[in-house]
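What follows is a set of structures for review.
A short reminder: the numbers here are calculations on the coordinates, not readings from a lab. Computed from a predicted model, the values in this text were never measured in an experiment. Cβ atoms are built from the backbone, for glycine too; each structure is taken alone.
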Structure P
Amino acid sequence: MPGRLACDLAARYSKDPRDMELILREADEIVGGIPGVVLTMNKGFLYPNAGIDHSNAPPGYAVLFPADPQRSASIIHDRLAQGVRIGVIIGDSRTHPLRLGCVGVALGCIGIEPVEDARGQMDLYGRPLMITRKAVADNLVSAAQIVMGEGDEGIPAAIIRNAPVRVVEGLQREIPGIPPNECMYIGALQSGPHPYTGCYDTLIKEAISAREYAYAPYSNFRVGAAIKGKSGMIYSAGNIENASSGVGICAERAAIAKAVASGEREFEALAVIGDTPRPLSPCGTCRQMLIEFGDDIKVVMANLKGDAAMATIAELLPGAFKGSLLDKQD
C-alpha cells in the first residue's frame, strides 16, 4: 500500500500513488518533476520515474530496473560465450533533455569498454581532442533498439557483428558516470529544494522535540533544529530570543554551536522545523554558518503540518563566502 509520502508526491506530480511508492523504493534521489513524470537518480543514472515502466508488462504490473545489471550481463555472457568472444550489454531507452524521442542507454556491460577515451586523438585540422569520450555501449544499445523496437515487435535481444569495438574476454567495467556537480546539464540547472524522500525522519523528530524548549517570549515564533554529525551523533536546539533583538540566536546556529562545542567538525544533515505554511528555510546567517563545514551537507526543511523539502547547503547558498577566499595570494 502506498504510504503518506507516496500519496503526497503522487498528488504533486499527478502520479498513481502505487507508482509513486515504487519510485520512492527504487530511486536514490528525487530531483524534481513535472505533471506525470518524476525525475530521479537511480543507480547513478538520471532517469524519469526511477526507470519504472508499464510498457510490455501485464496489467497491474510494472517493469523495474534489473537489481544488478552488471551481474545480469555476466550471467548472460557466461551462457553465450561457448568458444566465441562476445560482449554483452544490458540496455534500456530514455530521452535526452530538450529532444523528442528515445535513445539507448547501457545499464550493464561485459566484454567491451563501455566508454572509449578519445582525448589526444587529432581532429581534422591536427588539433588534439581535449574532452571527447565515446559512449560505445550507449551507442550500440541505440543501434540495437532500431531493430528490437519498443512495442509488440517481441525482440528481446539483438546481435551486432563487425562493430569497430575491441572485445576483451572477461573484461568487466561498470558503466562510468560523473558526479552531478560535474555534469554540465545538472550542474547548470540544479537548484534546491527538492522533494523530501523520508531518509531523515529521526532528525526531524529531534528538531520537533527541540522546538518545545525554544525561548521565544517576544515573537512566540518557536523553531527547532537538529544536526547529525558524521559520527552519527545528533545535536538539537531551539531558537533563543533576547530583549535586545540582535543578541538572539537561531535554532540552527544553536544546534551547530552545540555540536562544534562537543568536538564535531563534519556533518551529514541538518533539519529545521517551525509552525509555517511552507517548510521552514534557514536564514542567510545560518546558511553561512553551516556551509563553513562543507558544501554537501543536506538541509531538511519542514513544518508542523508534515510538509518537508530538502537541499544541500550549497544549493541554498550558491557562491558562498568561504575560507579559501582568505588564502594569501602570491
Structure Q
Amino acid sequence: MTDARWVSHSYAEARDRFLAAASGWTHRVWPHPLTGPSGEVLATDTLRLGPMTARRLLVLVSGTHGLEGPVGSAVQLGLVTRGVTLPPDLAVLIVHAINPHGFAWRRRMTEDGVDANRNFVDFSAPLPDNPHYRQHQTAIDPDHWPDVPMTALRIDPAIPTAAHAGQYSHPGGSYFGGHGPTWTNRTMRAILAAEGGVAETIALLDMHSGAGPWAATELFVAEPGASTFAAEWFPGAERFTIARSARFGDPTGVPGLLLSCLPEIFPDRRTLPMLTECGTYPGDIPLSLARREAYCGRKGLAGHPRMARWLLEAQELFCPADPSWRRYALAGVLGRIDQALAALA
C-alpha cells in the first residue's frame, strides 16, 4: 500500500530514511564538495538491487531538480520499503538525490546556478542557441520581483515556450544550461559508467513533479532507439525525440535533458530514457519557480526572508501536503516502475 508518510520534510531526513531502508543492500556514496544549510553532509547515494551480471537494468533517478526531490525520494523509499522481487537477470539501480545541493537548499538549480536538466549537452561543440529567449528576456527574467509579468507569459504562449527550451547565453537567467558540466552531470555519468555492467538493455526513469493535472502521473518516453519496443511496453505514453538544439515552437525541442546521457554512454546497447511528471496545481509552476530563483540569484537574495517565505510556498507547489495527493501521485509513479519491471523481466 502506498504511504503518504514516505515523503520527507528535508534532504537530511530523506537521506537518513533512505540509507536506513537500504541497509543490507549494495550501497555507494558519491560525496558532494559542499554542505547543506545546517552543515550536513551532501551526497548522491546509489543502491543496487540485483547483480552486476544482470543483462537488464532499470535506473531510477530522483532530485534532478532539487525542489522536486521529495517526490522522487519518497518513491524510492517506498520501493525499497515494500520490497521488490527480481529475476536473476534483472537489476535495479536507485540514484537518490542526483542534485543533493538543490534538494538540501530547496532550489531547482544546482549550486552553480545551472538547470541540471538543461546541462547534458556536448560542451565540446557550439552550444544550443535560443534566440527567442533573448527576444523575450525582459519578460522571462525582469529586473524586479517576477510576479506581474506572469500575466504576459500566459497571454503570449511564445514566451514560456522560449523559456522552457533552455538557454546558454545568459548566466543567472531562467533555465540556464551552463557553460560546462556540473557536478550533477559528471556524477550521473560516472554512476552509469560504473554500474552499467554487462547489461544489454538499460532503462532510465527520471522523476519530476509540478507539471500536469492534479496527482496524475504522466510518462514521457524518448526516441529514437527505443521506438521499436517503447510502444509495446508503455502504450499511451507521450513520446519525444531527444533534442540536440533548441527548436522554438516545438515542445520536444529541449536540449540537455539528464536522460539524454543514457544513449550517449551506452551507444551499442538498447536504451530506454524515460521521464515522469506528477501534476500538482494549475499554472506553469516550473517556470514560476525558475524565474523567481534566477531573480534571487542575480540580486544576491538567497538568504533574504522573502526568498525563505517563497520557498516554503514552493515546497507545497511541487509536493502538496494533501495526503490523498501524495498517495495517488506516489502510487502512479510506482505503477510505472512496476510496468517497467514487468517489461524488463
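Structures P, Q were shown, and relative contact order in percent (Cα under 8 Å, 6 or more apart) at 21 was computed from Q. Could you figure out which one of P, Q the value 3, 9, 9, 9, 10, 11, 12, 10, 8, 5, 4, 4, 4, 3, 1, 0 for P(r) over Cα pairs in 5 Å bins from 0, in percent, for residues 139-218 alone was computed from? So the calculation was done on P.
For the structures shown (P, Q), distance in nm of label points 7 Å out along Cα→Cβ at positions 3 and 291 is largest in Q. Ranked by Cα Rg over 2.2 N^0.38 Å, structures P, Q are topped by P, which has the highest value. helix-only ellipticity at 222 nm (-39500 (n - 2.57) for each DSSP H run of 4 or more, over all residues; to 500) was computed and gave -11000; which structure, P, Q, did it come from? Answer by label: Q.
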